[in-house]
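Visitor: Before anything else, here is the set of structures, which you'll find just below.
Laboratory data are not the source of any read-out in this text; all were calculated from the coordinates shown. Just so you know, these numbers come straight off a predicted model, no measurement behind them. Cβ atoms are built from the backbone, for glycine too; each structure is taken alone.
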Structure 1
Amino acid sequence: MTDSRRGLSISYGLGSLGTNIFAQAFSAFILFFYIDHLHAALGAITAAMAVQSVWHAVLNPVVGWLSDRTKSRFGRRLPYIALFTLPLGFVFWLLWRPFVPRADLALYFLVVVALFDLFYLVTVINWTSLFPEIFETLDERARVESFRQGFGIAALMVGVAAPPILYGRFGWSTMGLILAIIGTAGFIGLVFGLHPAARRTVMPERRLALKPAIQRTLTQPGFLRYLGTNFLVQFVLVLIPAGLPFFAKYVLHVTHGRLTIMLAVTFVLAILLVRPWAGFIVRVGSRRAFRLSMVFLTLGALPFFVVRNFAEGVAALAVIGVGLSGFLMLVDIIMAEIIDDDARRVGERREGVYYGLNGFVLRFGTTLESLVLYVILTVTHYHANAAGIASPAVVMGFRILMAGVPLAALLGAMALFHGYRVPESRRTAPAAAAMGGPDAV
């Protein structure tokens, strides 16, 4: 990879800072902030979150479709990122700086979250849609993903681990401002770094209406298998972190500090392995590597049927970290190959609609995770207590939550992906393109 292409890869990866910091801080702390800290009405905030979930899901394909239809001298995607980056950072800060009386908090929350979702999705869908357009070979896509996921996993840890330190010392408003500045800086760096390449991305020759665009996308060979596979694996990746605090407390009886170590092992190992995974993907191809990442996730989940102590839990999560690293590297590479195949078939590129429909489907993974957790806690008659005392039924319920449900979902994902046959990206670029000649992007 030439220096210019490496710089392009790093610039693209910077988008992970804003994407993951904003998303993780929001999902991990927003309810705690409004309900526990601000004492907003539980029912009203919960209802606002339900409305927000539907709004978020519906926005995904619409935003992607509008992006695909855009024509400008700066390309299809980059103008949206440039225009919405600063408003996104500002609205994110407003989430943590409410300026209304307590009685109006739920309405304030609903309005600001709706704006946050709109700005976030416009920025992120256009960012992800640039990936298949700018980076065309399997070798380059794997290397770009190593930068992207390195930034992304680090940002994920910042979004989860930094807020308690920041709001504990400086307050919630300052925490929001600091995270907003970091995330916004990532997107600004992306805009400046990608500007020349993004201007040369393909413009649409015709503009499909929303319904036909969605219908054609859903009939693309392999896409429904990909959607189902991605949904099931992402559901597992939401379920295991949600269930781990319960498992650590009531089954392993470990401290909060050790729980932090268990999570850190997973994420640190995932970061360390992104470069080895990149080389492995180029050697064996995207499909084989994708299957192997799901195997590692399955092997990491299985031990939770029997793990009894902190060390065994760390070992299981380390294996999950190996699979997590590979899966995060490959999920967008596989998507890019589906989009490439579609472009060869119909003569146009619809990255926005693909990523929008993917986001629409993935949104329901959080709903399913909440439902599974509710059912298991209810059926086993779980009762919260500071001592971590749990009946055998509750212990078994948490083992099913951490091992049984993920096992079923991952086996389903591997079965779905077994029939996936979309052609892979070419391994390397033609010589002229690799040297920055006339075929280069």
Structure 2
Amino acid sequence: MDTELLARIQFAFTIAFHYIYPPLSIGIGLLMVFFESMFIKTKKEQYHILAKFWTKIFALTFGIGVVTGIVMEFEFGTNWATYSRYVGDVFGSALAAEGIFAFALESGFLGVLLFGWNRVKPWVHLLSTIGVFLGSMFSAIWIVVANSWQQTPAGYHIVGEGLNARAEITDFWAMVFNPSSVERIIHVWLGAFLAGAFLILSVHAYYILKGRYVAISKKAFKITLIVATITSLGQLVAGHASADGVAKNQPAKLAALEGHFETEAPADLYLFGWVDKEKQEVTGLAIPGGLSFLIDQNFETPVTGLNAFPEEDRPSQINAVFQFYHLMIAIGMFLIALSLYGCYLLWRKKLFQKRWLLWVFVFTALLPQIANQVGWFAAEMGRQPWVVYGLLRTDQAFSQAVSANQILFSLILFMLVYSLLFVLFVYLLNKKIKHGPYEESEEDDDNRPLTKEISQAVTG
């Protein structure tokens, strides 16, 4: 197989697997802060129990996220040596900032968060929870800044020529606040909040349906549903802002995302469809002039098509980019509708009577994860053939000294190891969910001893 293709597959696999966990950590961390704050405000033990329960699951996602993230740094050196040399000054600054401002904050408070429940005052423990949560947020900032610089480079100049060329920072803050970084950071944060919120909604909907921990689960569900609703609506705004940035800074990517080959005014907005690259047409349902209106609030605004760019500067997998992008949007709109309907029923005090809806919430835990993954696929595949937009091509960035067989062998090993890690994660997560939020000595929300069934689940 082709060395470049294998190197791309390996990096895509490792980063996609890694990205299962950081969004969960960030999203669960936000709800941990809410639960613990409610405990301090109301003095109700149920919120304390919820905070402790979700801290255990947070620790699981955090631990596996750290382990799986380390591999990517080695891949930069082994498979992408030219890329690493070219962007080393930029990435080095961003990763150093992550270590100083994010990882140090997380690790400094993590011990208190996990082991300080009965050793420090509640408000001190809340500060540690906030510290870990903010650390995860800051970590996302610097990773997204580094990636956004690849999408819209700024604050740099090129030193050297040919294989020795590299980007060197001339303005650190221009690099940080490059044209796409702010809206992309917000987009990533909100996606992470949704991933954590819908996992929590899923677990507590399951408890309610099974008649276990019902009272405490209703409290958790109500708080989390409100967070999910606000976040999903915010994601609609953030996603639109991000798309506007793509239209301005990466018009070839926008054309691929929307399946437009010819420059048109007005340009249609496809709700779904199938792109035929050879015939240069899309078969599907479209809103006439919708894309022009979204970009400029004017139905007559022209949108640049793919044919306006040299063929070698266009994304090659146009249909895949189109499908990933539209799947992300479809999931986002479904989560908005589901959240709003849930809040409406909550206001009408009928939410927990709708068992079919609770089952929907049980299975929607996967949807934000899928949306996060396909959103990144669309962003990264849409940037091709550039690894640094307009500056460095992907086929020039991989290591020439590494053979296809070496990458294939390591890819197979990574798949085996990551598969074992995923099985372990699912097993431990399932075990913690079956155990439930209560310890053996605790009672349920109505101050009654746990039933025999729940006691067996807790101890077993």
Structure 3
Amino acid sequence: MIKSWDEINYKINRGKAVVLTAAEIKTMAESKSCRRIAEEVDVVTTGTFGAMCSSGAFFNFGHPSPAIKMEEIFLNDVPAYGGLAAVDTYLGATAVSRKKEDYGGGHVLVELIQGKDVRLKARGRGTDCYPRKAISTYINLQNINEAILFNPRNSYQNYAAAVNSSPQTLYTYMGTLLGSMGNITYSSAGEISPLINCPDFSVIGLGSRIFLAGAQGFITGAGTQFNSEQNKNSHNIPVGPGGTLAVMGNLKEMSAEFIKPAYYQNYGISLMVGIGIPIPILNEDIARAVLVRNQDIQTKIIDFGNNKKNLGIVSYDELRSGKVRLGNKIIKTAPLSSLSKAMSVAKHLQRWIQKGEFLLQKPLAPMPRQSVKALEIRNPNKTAGKDVMKKLPVDNLPHIEWRECVHCGACTAPCSAGALTVLPPLYHLAFAAEKCKGCRLCQKACPLRLISFRENNHQ
């Protein structure tokens, strides 16, 4: 059974395509053979939602009168790159404000998507053709020419889990790692993640149309640190990072529902991005690949307390269970990416295709074969960040801004009491007040800064 791209797009245009999410296709496999699935299903939608630090946006502000060649550029006091043309810039998601360490480029990008005004300040030397030397004004997505989200490295195919054998708590890009192996954190949507469902990149490549932060976007090629030579298991899935994607889309069309600014305590700013990729079921081999389950996906456990030593291999089935045995020790696990949001991405993409609003794009070029080179760093500068949460009022129980919570699970990582959990079937954050010890570590672990402590008048 072999289908063509044109055949599937024809069915999409006529509203006849059979489109299932990556979660639904695995349920279907419980009662139907791989061959029947290849015959009956046209498209499988995938999704992921998590921190993707290598993100940012290109802007063109338009020329004021008199004109200026911007060389030092700040958006809400966050530095942007000034080495482009006169009124072009690139704002990186991880750029940090000059005034607040927990505010940066990711926050600016999302505030623009939300329709807010952002303060633009810029300076230049002044030239004959660009005589103005300074400008201070407000911009939004309606009064500038272009705002293009361009992310050099997103959507890791797989990612290592993290643990900390040292006695002290570590604050990392893998969240809060409790000392003495008090927890294991991981960051992947597992069996519904885009590149897990197409491990050989047979239908994903340059030009592929994707769901990007609530808008239609495109893959512009392999992302940085793309590693097709990563060791793979028997299911052809990399046991570790693997491939990555460079992606782009129109920031003006995106939704703040699927892109969130984040701050990781003592690490810095990031940006949570929702990405979904449709997988056309052209043949039985592709159908077999999208039937991958969490027990088929393995990753390394890396010890951040011992120079990132590899401590062994674990499956995502084990990680999602909430605990992992490492040697003689049973360690609780905590997710950093939001499975519920990833599922929502896949469902949104499914609806677009079912309505005929999203057509599939055959890749214009395949992904490369390459491996990642390592750079040896000597005498790294290790400094502890400031505790920006000390000024917050305290209480023995946390207050959570539930309406903004994306249920990523980062706050569950340091919760040794088990008061905060992300559990099936919905994978939504749950809080059991009777278990809370009031240690406040969850406050620091929340990358969206949604947890605070208030005075308790009943004490």
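Visitor: Quick check on the output: -4000 is helix-only ellipticity at 222 nm (-39500 (n - 2.57) for each DSSP H run of 4 or more, over all residues; to 500), derived from one of 1, 2, 3. Which one produced it?
Guide: Traced to structure 3.
Visitor: Comparing 1, 2, 3, where is distance in nm of label points 7 Å out along Cα→Cβ at positions 110 and 214 highest?
Guide: 2
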